[in-house]
Structure I
Amino acid sequence: MESTDTLQDHVAALVEGILRDGPCFAVEIAVRGKVGSQAVDVFVESDAALDAYALGQISREVGYVLDTDEVMPGPYTLNVSSPGADRPLRLPRQYRKMIGRRLRVHYRQASGTCTEVVGALEYADAERIAVAARNEPVTISYDNILWAKVQLPW
């Protein structure tokens, strides 16, 4: 029997294989619970619009592979969803999609002090982001971001 971490890594590798070469990508994958009543949570994002049909298709493909390869040791529940606005951004690919949106970013400054900035995301590349704060952009490397969330307009 695999440990939960090993099982989670195995599931993550399978999901990555399914999504490879497509517009969708995995943001977070978790296996939780006890054997016989586990849940597999797969949060996916897309470079294009992500609708219920695409999520359903991914769910069917992931479920098929988990079942045919007998990956899960017993009954499980599969949850495939987009991350939603309440979950933190994790990958540079997500940030690029959020350019122009308002973010709250908690980050570590060069001095080691933790602080936050709230403003429109102006720029995102493979190494850093820039957030407009009081008309002056704040540039932050991904390594220094503790968490970042989209700020909804209401």
Structure II
Amino acid sequence: MLETGMTVPVFTIPTDTGTFSMAENTGKNVVVFFFPRADTGSCTKEAVAFSGLLDDFAAANAAVIGISKDTAAKQAKFRAKHGLTVDLGADDTTDICEQFGVWVEKSMYGKSYMGIQRASFVIGPDGKIAAVWPKVKVPGHAEEVLETVRGL
């Protein structure tokens, strides 16, 4: 997993509304939150929380994107169903997830499988990671990330 101080790979990812590019956000803070699957309980709560604070993130010169392995079409349904306002990246090839180190082996009921580890990153205007949350607990997380961004 990428760590604080490391340079983030410059990426462009399809979203449900077009594309999101790190290059187009040069000079801004960028919050990237990875979530396992659109329209599931904790993932919905997390995306709703970040969406509710989007104006506050913008005031702190920060762009916010949530990324999962879901397709852009599934992300669009997720957005519409829950009134989400954050960008929703569709990493259906897991390329970005692998670059950030959040595509990991997991296990459930004794079976191993590959999946996204819920994690968040704050990337500073210099393209370096300013903060990392490697195993996110959703309640209060978006607020904690916002306070970190405001402190940069």
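Values in this text are rule-based calculations from the coordinates and carry no lab data. Everything numeric here is computed off the predicted structure, so don't read it as measured data. Cβ atoms are built from the backbone, for glycine too; each structure is taken alone.
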TODO: Given a value of 2.4 for distance in nm of label points 7 Å out along Cα→Cβ at positions 16 and 48, point me to the structure among I, II it was derived from.
DONE: I
TODO: Using the calculated result 32 for relative contact order in percent (Cα under 8 Å, 6 or more apart), pick out the matching structure from I, II.
DONE: II
TODO: Could you figure out which one of I, II the value 0.95 for FRET efficiency 1/(1 + (r/R0)^6) of positions 112 and 128 (r between Cβ atoms, R0 = 30 Å, to 0.05) was computed from?
DONE: I
- [ ] Assign the value 17, calculated as percent of Cα pairs over 26 Å apart, to the correct structure from I, II.
- [x] II
Task: Structures I, II, by distance in nm of label points 7 Å out along Cα→Cβ at positions 24 and 40: label with the highest value - done: II
